[in-house]
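Rule-based calculations on the coordinates, nothing more; no lab input. Since the model is a prediction, treat every value here as computed from it, not as a measurement. Cβ atoms are built from the backbone, for glycine too; each structure is taken alone.
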Structure 1
Amino acid sequence: MTIPNTLSKPRAILFDLDGTLADTAPDLAAAVNLLRTSRGLPPTPYEQLRPQASSGARGLIGAAFNLTPDDNDYDELRISFLNNYEAAIAVKSSLFLDIETMLDGLQKLGIRWGIVTNKAMRFTDPLIAQIGLQAAHCVISGDTTPHAKPHPAPLLEAARQLGLAPQDCWYVGDDLRDIQAGRAAGMPTIGVLWGYCGKTEPISWKADLLINTPLQLLDLLT
């Protein structure tokens, strides 16, 4: 695989966290199922919860309780869900296969990398420390700027912290909001097919490129 003629080689690559660098779905699902079992309800099957992992509390509570943020009980469930998650944030979460090899390869190529996630800082900081992502050159959480993805502000802040123009950064993610945010920020966008959104939906996202494995990204640059 080679870099398309429409893309220039990046000086930095920014990554989404959940579903892109890290498989966090097991702990997110456990946190929402603890809400159900504490209320005398059976756990929601994991295969129903996993596709919602990139959508955070909204997606997981929606899948487990069929509620939206407009429902009366939603806020109470959201607070309890986040507390459950914070208390057991990296029990089963881990990096996806070959992520560590890919990030090491970027370092050797002199390409900096960072994280831009919608996860709040209270979760981002302990999670990356426990799963081995401390080498990131910048970490932008969902509450670092006044706006979260798909707004471009978090990506623009990452570029600012790296001292780079947005067009010198690539943004890599597994969710439509990632691609929308990258495009709005003026960054080339890479959609990954190993995340939570399946292998067909990303085709319609209009990312600059889709990749099947982390090592394909490294191959593009070498």
Structure 2
Amino acid sequence: MSTHHPIRAVLFDLDGTLVDSAPDLAGAANQMRLNRGLSALPLDDYRHMAGAGARGLLGIAFGVKPDDAHFIAMRDEFLTLYRARLSLLTRPFDGIATLLAALQTRSIPWGIVTNKVERLAAPLAQQIDCLRPCPVVIGGDTTGFAKPHPQPLLEAAKRLGVDPTHCLYVGDDERDIVAGKAAGMRTAAATYGYIGQCHWQEWNADSVIHSPAELLDMLDIA
């Protein structure tokens, strides 16, 4: 990792990076299936698309696409059901609580930048103990732009009072890396969440972490 721009803040994607929200996202999609007389699908069917939100979950559950005429109504139904169970089964990934506590101890500010809408992301962060101290939560609708656009990341850096070149953005999707690079930040691809068989090697992230603990190792040599 380059020492030209010391890391003074860390920004994280939410789903698939900080928390495993797949069980609750799948639960909402399965509730829609049950309401229509269909059987629930296994969690493993949904997990690889959990980071794609309503678009991904509804695609798995019903084969619908965003340009289908009934997608908007189904998306709204999904979001209503999901909001009712935001943190029922959602948990931070192993090692995340330790990582965030270590950042606090080292006085390294951190924040969340997600494409989940703010009205869902902010309450979820407050319902997960280790995320509650987070000073900045930027949702996909906070700035009017969503990743891979860099504006959400730039807004988070601004609110933390840290120059973007001194920020590290950690995410589990190619759009996270694209957004981070466009914002002038260092980037790290997290492979421990929903990344599955994605070709993360082709994303050209500055670093790759296979566990949250590896991020601390990186910061030790930053």
Any idea which of 1, 2 comes out highest on distance in nm of label points 7 Å out along Cα→Cβ at positions 60 and 132? 2
If distance in nm of label points 7 Å out along Cα→Cβ at positions 20 and 204 is computed to be 3.3, which of 1, 2 is the source? 2
If you work out distance in nm of label points 7 Å out along Cα→Cβ at positions 164 and 180 for 1, 2, which one comes out largest? 1
Given a computed value of 3.7 for distance in nm of label points 7 Å out along Cα→Cβ at positions 44 and 76, which structure among 1, 2 does it belong to? 2
Any idea which of 1, 2 comes out highest on mean count of other Cβ atoms within 10 Å over residues 116-123? 1
Thinking of 1, 2, which structure, once volume of the Cα convex hull per residue in Å³, for residues 68-123 alone is computed, gives back 109? 2
